[in-house]
Structure I
Amino acid sequence: MTRPLLYVDRITNLSDARYCAGMGVDLLGAMVDTVSDEYVSPKAWHDMMGWVAGPKQVAHTLATDISASEIIQSYKPDFIHCPAEAILKNTVSADVEIIAEISFLDWQQKQELLKLYKGQIRYLVLTQLPSENEAVRFLSKVASDIPLLLELNDTFTGDVKSFFEKTGVAGFVLQGERELQPGLKEYNHLSRVLEQFD
């Protein structure tokens, strides 16, 4: 079976970063918006990544009018992850690859429009998924011009391998979790998914 691309976003601590790297995660992401509760400063991010080898780095912003050059200069990411709206508004001009994000419902309505930007978007993250059966039913019939990554939150309890095979998507997006004390972590949600592809 082809292995999905695995992206763990909203990394805030070294424990998550090292665990994910050890599990073969492809992309690690950090929130770069200072207003976010999960904000990671450039220095903290570089300090963490200095202990990690393997995954490519993603700078994630929720802004629709972004300063890509400032993000690139500060975080030196391999990808910028931003709302699809920023692409549609033509507010993104970057020298790194783009991961765009859109809700499942909005994507269903804007698929044709997004096709016009397939040269700018490396991956498209679909959030707010419907039920597993509904997602499978729709995705199995659709050929996307942009590789799709499905966001799996901690409420997803299905068989991830089966979900991957049935949908034909490129991969999945998971989220890191806050660390109450350094080194004291449980990886329930992450491990349940990552261990299926280890």
Structure II
Amino acid sequence: MFESDYKWSSESDVSPPIRGEDLPDFEGWVNFNGFSSRHPAYDYAAYLTDGGKCCVLGLPEGTPVRAVADGTVYQVILDAPPYMRIINIEHGEVGTGVISSYGHVVPSVSYRQKVTRGDVIGTLYKDPGNKRGRLVHLHFRMYHAWGSVRCGVNRPADPALVFSRLDSFNAEPQSEPSFRITELGDDVSIRIANFEELELFK
């Protein structure tokens, strides 16, 4: 699937790293911290519930994280501040650097393990307790040519161009605990999950 052009695209044979059906009352993703030059990733961190009247910030502890495409586990990094633990999977021909990367996870796969699209590769990590903690989310990256000399090194891909409906609803400002959803106006309540006090991306 990647041998000819070494790129992710909307035509790639993929499935999402987190399924909506694995979340309670899921109705759609909110782009809370999306792809940019300063943040070449998409954070699966917020979603709509209650007929679009409520936005939940923070996913449940233990939410399954899935391989987006067939591949081989390229790295399992167990100490990677600020992302805690990271799984990197290479897809297609070995050495092309077509990579999907999953941060803030508890891995359930090992180095060089073969995976199939949709396989559970880990679960989301949550800090202990419920008083204060980091936002429970998946920090998800895609690369066209991660570490690939022949294809140009470390070309990040915007997941919203590969998966549909990731940016149908957008938080403004991005990556702040107090925000509005531009497409829905001020009638949406924000509910912070998991903690009384939230730490963002620290």
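If distance in nm of label points 7 Å out along Cα→Cβ at positions 51 and 107 computes to 4.5, which of I, II did it come from?
It was calculated from structure II.
Quick check on the output: -9000 is helix-only ellipticity at 222 nm (-39500 (n - 2.57) for each DSSP H run of 4 or more, over all residues; to 500), derived from one of I, II. Which one produced it?
The value was obtained from structure I.
If we compute relative contact order in percent (Cα under 8 Å, 6 or more apart) for structures I, II, which one ends up with the highest value?
II
Given structures I, II, which gives the highest value for distance in nm of label points 7 Å out along Cα→Cβ at positions 43 and 83?
I
When FRET efficiency 1/(1 + (r/R0)^6) of positions 123 and 155 (r between Cβ atoms, R0 = 35 Å, to 0.05) is computed for each of I, II, which one produces 0.75?
II
Values quoted throughout were computed directly from the atomic coordinates according to the rules given, and no laboratory measurement underlies them. Computed from a predicted structure; not experimentally measured. Cβ atoms are built from the backbone, for glycine too; each structure is taken alone.
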